[in-house]
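What follows is a group of structures, each given as structure tokens.
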Structure 1
Amino acid sequence: MTAQEIRDRLAELREAGVKLRRRPAGETFAALARVLDLWASPDSSWRRRLEQELPGATGFSPENVREGLARGLAPFRGEAFLSLVRAELGDPARLDAAQGSMLSGFDTTAVVLAGAIPQPTLLALLSPLALRSPVLAKPASRDPVTAALVADSIADVDPELGRCIAIARFGSQDVACLRALLEADCVSATGSDASIAALAARVQPPRRLVASGHRLSLAALGPEALRGAALAAAADGIALDVALWDQQGCLSPRAVYAVGADGEAPDRLAEALAHALASLERRLPRGQLDAAGAAGFRHECDGAELRATEQPGVRLLGGVPQRWAVVREADAAPRRAPLNRFLRIHPVENPEGLLSALRPLAAHLAGVALAGFGAWQDGVARGLADLGASRLCWPGELQSPPLAWHHEGRPVLLPLARFTDRETPV
């Protein structure tokens with residue numbers, strides 16, 4: 001698209017939005033709920049098309065895409081969406097009201113997408129529409145498929161609503177097109193910290209920027225989950241969280257902390273995780289890596305192998321031929337994460353040591369999978385919340401967040417809303 005075509009499309013969306021806001025908000029909510037039910041159903045034509053097209057576009061294996069969608073879209077159902085609307089917006093009539101504290105969406109919302117995992121794209125596109133704000137979306141370079149399929153599915157369910165969403169395709173270096181896109185009244189964006197900072201410099205008031213930058217996730221196991229059947233179950237769950245989407249999402253754990261256990265526990269954990277990742281490589285094979293991803297994975301494996309010969313306590317299990325790697329580290333110091341099924345194990349003496357080790361990561365912390373802390377569980381959870389973690393769950397559940405998850409620690413819909421407080425005479 002050219003910059004002028006983007007401006008023309010924004011103008012068309014503004015006109016479509018005027019018509020959309022004339023109909024009851026409840027009709028829009030019901031249509032969006034039906035869209036979500038379609039995507040949650042493995043038998044829907046839209047879900048099948050995504051399963052067919054996403055592997056070729058992203059490099060994920062077909063098996064991984066099917067499993068990732070099955071688990072990730074299971075909570076994305078129409079009733080969950082309607083519950084989210086009621087929890088954040090109250091009665092749907094509130095968007096139609098002309099008294100009290102009134103809610104409305106912006107005339108247009110530009111959605112700048114990033115990453116290769118479909119679920120965040122689905123939610124990012126539907127959220128402004130829930131406030132009856134038409135959407136112009138720039139697809140992620142790593143996933144050129146999902147946004148267009150979602151837009152088509154909306155038009156299939158509700159043609160009038162479908163006229164309120166459009167796709168803008170242009171190169172990441174096309175400044176003129178980006179400038180035109182950012183003329184939308186609200187901008188919702190995900191990406192690296194650097195890309196978000198660059199957007200923030202361009203989106204000036206009164207336009208609103210709702211941004212999500214770099215986030216990472218981890219796992220932490222207490223003494224009760226570091227031996228026997230509990231260890232095997234925790235390792236299986238963490239390995240699944242790592243393998244799904246090849247560790248590419250903000251909810252993919254990059255490291256596991258073995259807390260308050262005996263000196264052999266980190267080795268038991270490393271071996272259990274190695275066994276689980278090897279099993280998943282057969283069932284959910286890792287996808288194709290680009291040159292940078294392959295080089296980064298090899299570099300960190302080589303580095304871990306070298307450190308294992310020099311530093312007591314360091315071990316490398318797996319490696320490049322196995323297509324996964326587990327590194328048993330000697331301490332809790334954070335290290336670079338190359339992703340693509342590369343996991344580090346860190347020993348920590350107690351919960352206080354865990355929170356201290358995670359403090360340097362606090363600004364980017366998203367989810368933490370927890371198990372085995374017994375009487376420490378509430379204290380650990382409170383400490384992680386204070387650090388800024390926005391999601392705590394069991395191992396194996398990281399990749400299936402509820403629709404209402406407070407990503408970035410904030411509501412889902414309300415950041416995209418405008419409020420008007422109408423005062424009446426006493």
Structure 2
Amino acid sequence: MSTILLKHASIIDIRGKQIIENQHLVIEEDRITSITSELPDLDFDQIIDIDGKFLMPGLCDAHVHVKAISANLNNLRFQPLSYVTPVAMQIMEAMLMRGFTTVRDAGGADWGLAKAVEEGYITSPRLIFGGQALSPTGGHGDSRSEGEYTGPYPQGSSITRLCDGITEVRKACRDLIRSGANHIKIMASGGVASPTDRIDSLQFSAEEIQAVVEEAENANIYVLAHTYTAEAVNRALELGVRSIEHANLLDERSITLFSEKNAYLVPTLITYYALKEEGLELGLPQSSYEKIDAVLKNGKQAIRDAYRGGVKMVYGTDLLGEMHRKQLEEFALLSELIDDPWAVLKMATVNAAELVNMVGDIGEIKQDAYADLLVYDQNPVQNLDVLLEPENNLKLIMKAGTVFKNEL
């Protein structure tokens with residue numbers, strides 16, 4: 001059993017909103033076995049002196065698409081996995097080197113990719129996967145243009161699966177559950193990247209969504225839903241969806257429902273800014289580009305309202321292709337809207353752990369948790385911009401007891 005001692009750390013306790021100085025952590029294999037203020041007098045395989053720098057739990061991005069290698073999702077239907085996978089591997093490694101030790105994939109990643117990460121074949125954050133997202137024909141997950149043929153939908157490396165009617169929906173859910181999905185994603189409203197639906201459209205019938213929720217709950221997992229309008233958000237919450245993605249156009253009723261249903265909001269502001277700035281250049285179709293403003297202008301106010309209303313929010317980015325390099329910029333956008341840096345950090349740690357059902361395993365520095373640890377040379381609580389330059393400020397990256405960067 002390998003053992004590591006991290007000594008003289010200033011631990012950022014995000015749940016407790018405090019910094020605990022001069023702490024020493026013992027790590028055995030992949031977990032933290034003790035945290036003490038007295039230096040252990042034991043033999044260790046490796047000793048790392050933090051020298052008073054700031055030790056924080058690894059970050060979690062709860063809305064990624066690791067297989068979204070381009071802003072043109074339509075092309076994924078025609079790309080073989082043998083091409084998409086190595087590109088996705090580069091995207092995933094870059095996420096880890098930014099400090100994200102866990103990511104939740106919101107459509108596309110499967111058992112094989114997660115297994116390859118778990119067994120160490122891919123340098124990557126821990127990958128929580130749900131398989132292909134479910135969409136009705138003509139919905140947000142249907143990337144065919146208006147004039148394209150009807151009939152069997154070519155899958156290729158598509159991040160979505162089309163299904164219509166309760167029978168097809170149940171079968172799709174059961175297939176995802178059989179394949180080990182940790183959650184089920186549905187498209188419950190129109191979206192930006194899809195060519196033939198409107199932002200304000202509702203997708204799937206109430207009965208279809210109820211069937212998805214029932215199948216997920218039967219398997220002790222949960223449902224997340226792509227939504228924009230208040231009508232779509234509220235309907236999904238009322239039908240039992242646990243994780244609401246985007247929700248740029250939510251209303252007061254939405255905020256009440258989040259509390260009543262003990263649900264989570266995963267806003268993804270950075271993706272709209274990135275698509276606006278460079279979407280066309282990176283392959284986003286013109287028809288999709290023209291939809292961006294409809295959700296961009298209201299996204300900031302939605303986060304302000306949700307925060308003031310006590311909604312539990314979780315960090316997410318929803319970036320595509322080369323835009324993944326902006327993954328940390330969501331922190332800058334959130335810090336403009338939320339005046340409590342502890343609350344922003346909680347979104348990417350404590351709240352994320354709750355959402356993905358990994359409380360006690362990730363999101364906090366505590367005994368028996370995974371040794372997912374980051375060391376910064378400056379205090380990110382005092383200035384969240386410290387997180388935005390990992391190449392300069394992030395001195396150590398550890399995931400499950402394995403060191404991937406050490407510049408101490």
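Looking at structures 1, 2, which one was distance in nm of label points 7 Å out along Cα→Cβ at positions 260 and 316 calculated from, given that it came out as 2.1?
Source structure: 2.
Going by FRET efficiency 1/(1 + (r/R0)^6) of positions 20 and 268 (r between Cβ atoms, R0 = 30 Å, to 0.05), which of structures 1, 2 comes out largest?
On the way: 1: 0.00; 2: 0.40.
Top value of FRET efficiency 1/(1 + (r/R0)^6) of positions 20 and 268 (r between Cβ atoms, R0 = 30 Å, to 0.05) goes to structure 2.
Same structure, new question: Can you spot which of 1, 2 the value 16.2 was calculated from, given it is mean count of other Cβ atoms within 10 Å over residues 4-11?
1
Still on this structure, please answer the following. Computing P(r) over Cα pairs in 10 Å bins from 0, in percent gives 4, 21, 29, 24, 14, 6, 1, 0 for which of 1, 2?
Comparing all candidates, it corresponds to 1.
For FRET efficiency 1/(1 + (r/R0)^6) of positions 92 and 340 (r between Cβ atoms, R0 = 35 Å, to 0.05), which of 1, 2 scores largest?
Structure 2 gives the largest value of FRET efficiency 1/(1 + (r/R0)^6) of positions 92 and 340 (r between Cβ atoms, R0 = 35 Å, to 0.05) among 1, 2.
If you don't mind, another one. Here helix-only ellipticity at 222 nm (-39500 (n - 2.57) for each DSSP H run of 4 or more, over all residues; to 500) has been calculated and equals -14000, so which of 1, 2 was it run on?
This value belongs to structure 1.
Computing distance in nm of label points 7 Å out along Cα→Cβ at positions 132 and 164 for each of 1, 2, which one ends up highest?
Comparing 1, 2 by distance in nm of label points 7 Å out along Cα→Cβ at positions 132 and 164, the maximum is at 2.
Another question, then. Quick check for you: by distance in nm of label points 7 Å out along Cα→Cβ at positions 36 and 356, which of 1, 2 is greatest?
Numbers: 1: 4.3; 2: 3.1.
Biggest value here belongs to 1.
All of the numbers you see were taken from the coordinates with simple rules; none came from a lab. These numbers were taken from a predicted model, which means no experiment stands behind them. Cβ atoms are built from the backbone, for glycine too; each structure is taken alone.
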